[in-house]
Each structure stands twice: as structure tokens, then as C-alpha cells.
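Pasting the structures in now, so scroll down.
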Structure I
Amino acid sequence: MDDEEVRRNTGFVGGYDTTHAALDAGRGGVLALTHFGNWDMAANIAVAYGVEVTTVMAPLGPPRISDLVRWARQRNRVEVYPPENAARGLLRGLRAGRFVALLCDIPEAGPTVTVDFCGGPVRFSAVPAWLTLRTGAPLIPVHCRRGAGGYEAEAHAPMEVMPGDDEAMLMQRVAAELEQAIRLHPTQWYPFGKLYVDSG
């Protein structure tokens, strides 16, 4: 879909001003998402409303499948880095005023923290908080779900960074914010694979 068609079939149900305030400040932002709704559509909506997105993509099965998905995302003007080049690329994107979008749950690479999420201990990526603590870019929880009239994206208020905060504290607040949407629409949560951390 081109930008006009995306805007016609989707919308912001909250947070348009949040993302554009960060955009106007020129610092970019860190968008934290989970496997809920449709993250690819969230990226398309962001781009259609003038938000440039950078992300990381781990291999998805056979190389041809990964190449196809990467091509589709790049065609939708999402800047994609492989995990081995991610740190430098994400920092470069933020410095250029872009928004880094990262899936937090079920992380496949990079540092993690354990948070309380949807009823149990879950390993979350620490990268969103790491980027915010080192660059000052706002950390914004985001979700995109299917509504009655199409996909609806919501950008929550940026996480306030408190004195003494570390990555685990910040990601716990992100988890609590994103859990609210999942509890309202649990059928759109799709954590394929193992989610909860074993207690033993």
C-alpha cells in the first residue's frame, strides 16, 4: 500500500502528538513493541505519517524467506539491519533523527532483562532501554492491533527516566504499559515459541 492507502485504512488511536513531538525535537525515538497485533503494519503507519523507522531483523527460516521479508520491509521504506551490525546501525539511525523500532519479547540476540509480564517472568530485550539511557532519545511503548475499521496504532506516553534507573527498571515499566493492551485484546497476542522463564 502507498502512504495514502495506509492512512485511509489505518489510524492512530492515541499518541500521534507523542511521536511527532519527538520527531520535531530531532532526537528520534525508541519504539518498543511486543508480538501483539501487527508490528509490520505499525511500521507502515509510522512511515505513512512521516516517521522514519530503523529496525533489526534476525533470519526467518530459510535464507530465501528472510530475503523476501527483508525486501518487503525495505520496499516499505523501513531501514533494516542484521543482528551483527545492529548496534552501530541503530545508534546511527537515532543520530539521524530516525525512530528505532524493536520487538521486546522473545529476544533472539543482544542483552536481556527479566520482567514481570502477563502473569509471569519473561525475558525482554534490554536494547530499547540501553539506547534511551545512552542517547536521551525517548522510549515509547507502541502497539498496533486490528480494529473494526482496520489497523489501529497507539503510541503510549514516553517512559520517564528516573535518577538511578537501569535497563531492568525501564523495561519493567515498558512491559507493564504494553500488557494493558494485551489484556484488553488477548486474541491478538501471538508469542510463538517459549515465553516464560523457568523458575527452576
Structure II
Amino acid sequence: MNIETLIVGVFQVSCYVVWSKSKDAIIIDPGADADVIRRFMAGRELTAAAYLLTHGHVDHISALADLFDSAPAPIALHAADLKWAFEGDNQMPPFYGVPRRPSQIARTPDDGMEYSDAGLTYKVITSPGHSPGSVCFYFKDEDVLFTGDTLFAGSVGRTDLPGGNTRKLGTSLKKIAGLFPDKTLIYPGHGPSSNLGLEKQTNYFMQTL
């Protein structure tokens, strides 16, 4: 499994390009800088197999429609965030305007659903709290978890934005802590990667569950 981290946008979102043996790749959280993502894909001769969104906040989805226009592939966004992700409230001026909605959103993933793209199989883990429709994507064979803004190295996502809920975020963190082994690698929506065991030991928000 190959994982390339592209830091995009003014809020430095980690957009992940994930691929295996084929030239098909999964793009996770294309938050900005569509040209940067396209150049990387072209340089590796990769083709988009799917766009996975850990949640709907503008800094994680703003390059989505542009990429989809030039390289259509199934888009996955939880229904609870799809309700507002491309509406007027989802903007952060002067940095981000309202994200343009792609012409087709094929998937509304929910807890426990499994998909296979680019020769890789993964499961959807719902993790509301940072947003109502936050999800994580777990690649079991590789023991890799993409956590979006649910869990960071040393911290967690904020809950003071519309739809955020501190109690639900705590429940989601407890769920993650109980589902996966300590050696599970964590790739968050911002900042460095980590592993679940280290977060249990050192992350205040995981220690207080």
C-alpha cells in the first residue's frame, strides 16, 4: 500500500493519495489545490478510482468538483454532511468560498459498509462529533485508519463549529479505541501520522475516555 500525503490549502489539510499495485488510486479529502493533486497523479501515472471524504467541511472538499470534472470517479460522503456540505453556511471567508457541488455523488457511506477500490478493501467507521457525518476509513489488510478530523496526533477535532458535538466526539473516540489494535496506523486530516497505542498513552482526549 502506497500513501502519499499532499498538504493542501491555507488550513494545511492532509489530502491522501492511496494506491497499491495498479495505477488506480483513492483520493481522500481533496480539500484544495486541485492542480497540485493532478500534477502528482500525472507524475505517477495514476488514475482516480474514488474520492473519499472523511467529512464535509469546506477545507476538506473544495477541490472535489474540479478534480471530478477532469477525472470522474465515485464520490463518498456521509448523508449527514451531504445535507449542508455544498450550501451557503459551509464557507470560511476570505479563505474558502462555498464549495461547488460535483455533478454526481454516488455513495453515501454508513457504519460498517465495505468497499473495494484500486485493489484495496476498506470499511466505513462512523465517528460523529467534529461534524454530524464524520467517518473514518479502515483498511484492514494494511491496518491503516484514516481518521479525518476525528482524531489527530496528540489532539482531536474541534466541536465548536455548526453541527459539532463534544459528547458524540467522546463516544466516537471510545469506539475507535475499542475497535482497533494499538499498532493501527493513524492518518489524520491535519498534522503527522501516529498509531492508536501511542494516542492512548499520550493523547489527553484519549486518556480521559
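Here are a few things to note about the model shown:
- Structures I, II, by mean count of other Cβ atoms within 10 Å over residues 49-56: label with the highest value: II
- At a computed 2.2 (distance in nm of label points 7 Å out along Cα→Cβ at positions 41 and 185), which of I, II: II
- Here FRET efficiency 1/(1 + (r/R0)^6) of positions 89 and 161 (r between Cβ atoms, R0 = 25 Å, to 0.05) was derived from just one of the structures I, II, and that gives 0.60; the source is I.
- With Rg and Dmax of the Cα atoms in Å derived as 15.7, 45, matching label from I, II: II
- At a computed 12.9 (mean count of other Cβ atoms within 10 Å over residues 1-8), which of I, II: I
- Which of I, II leads on FRET efficiency 1/(1 + (r/R0)^6) of positions 65 and 113 (r between Cβ atoms, R0 = 25 Å, to 0.05), largest value: II
- Each of I, II could give Cα extents along the principal axes in Å, for residues 33-96 alone, but the derived value 32, 27, 23 comes from I.
- Source structure of the calculated read-out (relative contact order in percent (Cα under 8 Å, 6 or more apart), 16) within I, II: II.
- Of the structures I, II, the one that -11500 was derived from, the read-out being helix-only ellipticity at 222 nm (-39500 (n - 2.57) for each DSSP H run of 4 or more, over all residues; to 500): I
- Calculated for structures I, II, mean count of other Cβ atoms within 10 Å over residues 73-80 is largest in II.
We did not get these values from a lab; they are worked out from the coordinates using the rules stated. A quick note: this is a predicted structure, and the numbers were derived from the prediction, not measured. Cβ atoms are built from the backbone, for glycine too; each structure is taken alone.
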